[in-house]
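Down below are the structures I want you to see.
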Structure P
Amino acid sequence: MVILTQTDTTVGFISQDEKQLIEIKERVSTKPFIKIYKDFKTLLTCRNRVPSKFKNIVRRSGKTTFIVKGKAFRVAKNSVNSQPIRDMDWHFSTSANEIGKNYDPKFCEQKSDIICETKDGLRENCSSSLYKLNNSKRIKLR
């Protein structure tokens, strides 16, 4: 199931099936998707490692994606009041557009199984900040 929704940053496709997102985005299978967790506790229980020095930063960050040992993740509170999304502890996320293009509602509606809109509708915003973490450094990539 692929859901089109307003994420914490921009309009996005979310799913727990990475293969469906690869097919929609026509993306190489070696390029990973960002994994979004509903809270910090869930992030840790899913066997993710966050360097001790940065745990507080990750826990309190908003609209920020982190990369640790090649895995990209973000902790994001759900802003859409939708039962299918609330029931997910985690999901893969990607921007809702064709490669190299801007958001196109017609394309996105054709490719999604469920559409969740806020009262303001769906709108393209800026993407999240991106940091790479290791045991001693935090490097800003975007």
Structure Q
Amino acid sequence: MNSKPILTLEAAKRIAAAADAEALRNAWKVVIAVVDDGGHLLYLQRSHDTQFGSVEMAISKAHAATAFQRPTKMSEDAVMSGRLIHLALPGVIPAEGGVPLLLNGMIVGGLGISGVRAGQDGQIAAAGAAALAQA
């Protein structure tokens, strides 16, 4: 019997801690959102002085990365190259900073970062996702 891996709260906290460490190393104030494989919020962290608009954006990036099973940067790149259909797809966030989280090659959730420039959000998300891979 094969069982699907799940994203635990402990793993979500470890991912967020790694993302937070990358943000702090660069003095970036961000929101960190981790969702499960259904796109439901599992963990949220917001720097005390980060704009509150980044809360929903981080959650949306994490959700989109999970729903479409690819980093949100792929939609950003598509829009920037003229593939505007991505703007019409429900739930797509064409901004870097959302990445799917994988265990044993299966998507178990998503990580979304918002608060700084898209490339910086992506850098933080990569650091967080790497923490799951190293566990």
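A short reminder: the numbers here are calculations on the coordinates, not readings from a lab. Keep in mind that what you see is a predicted model, and the values were worked out from it rather than measured. Cβ atoms are built from the backbone, for glycine too; each structure is taken alone.
Here is how the numbers come out for the structure above:
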{"item": "Origin of the derived value -14000 (helix-only ellipticity at 222 nm (-39500 (n - 2.57) for each DSSP H run of 4 or more, over all residues; to 500); candidates P, Q)", "result": "Q"}
{"item": "Of the structures P, Q, the one that 15.6 was derived from, the read-out being Kirkwood radius over Cα pairs in Å", "result": "P"}
{"item": "Structure with the greatest value (metric distance in nm of label points 7 Å out along Cα→Cβ at positions 86 and 118, set P, Q)", "result": "P"}
{"item": "Comparison of P, Q - label where mean count of other Cβ atoms within 10 Å over residues 110-117 is highest", "result": "Q"}
{"item": "Of the structures P, Q, the one that 38 was derived from, the read-out being relative contact order in percent (Cα under 8 Å, 6 or more apart)", "result": "P"}
{"item": "Given 22.2 for mean count of other Cβ atoms within 10 Å over residues 6-13, calculated: source structure among P, Q", "result": "P"}
{"item": "Per distance in nm of label points 7 Å out along Cα→Cβ at positions 30 and 62, the highest-valued of structures P, Q", "result": "P"}
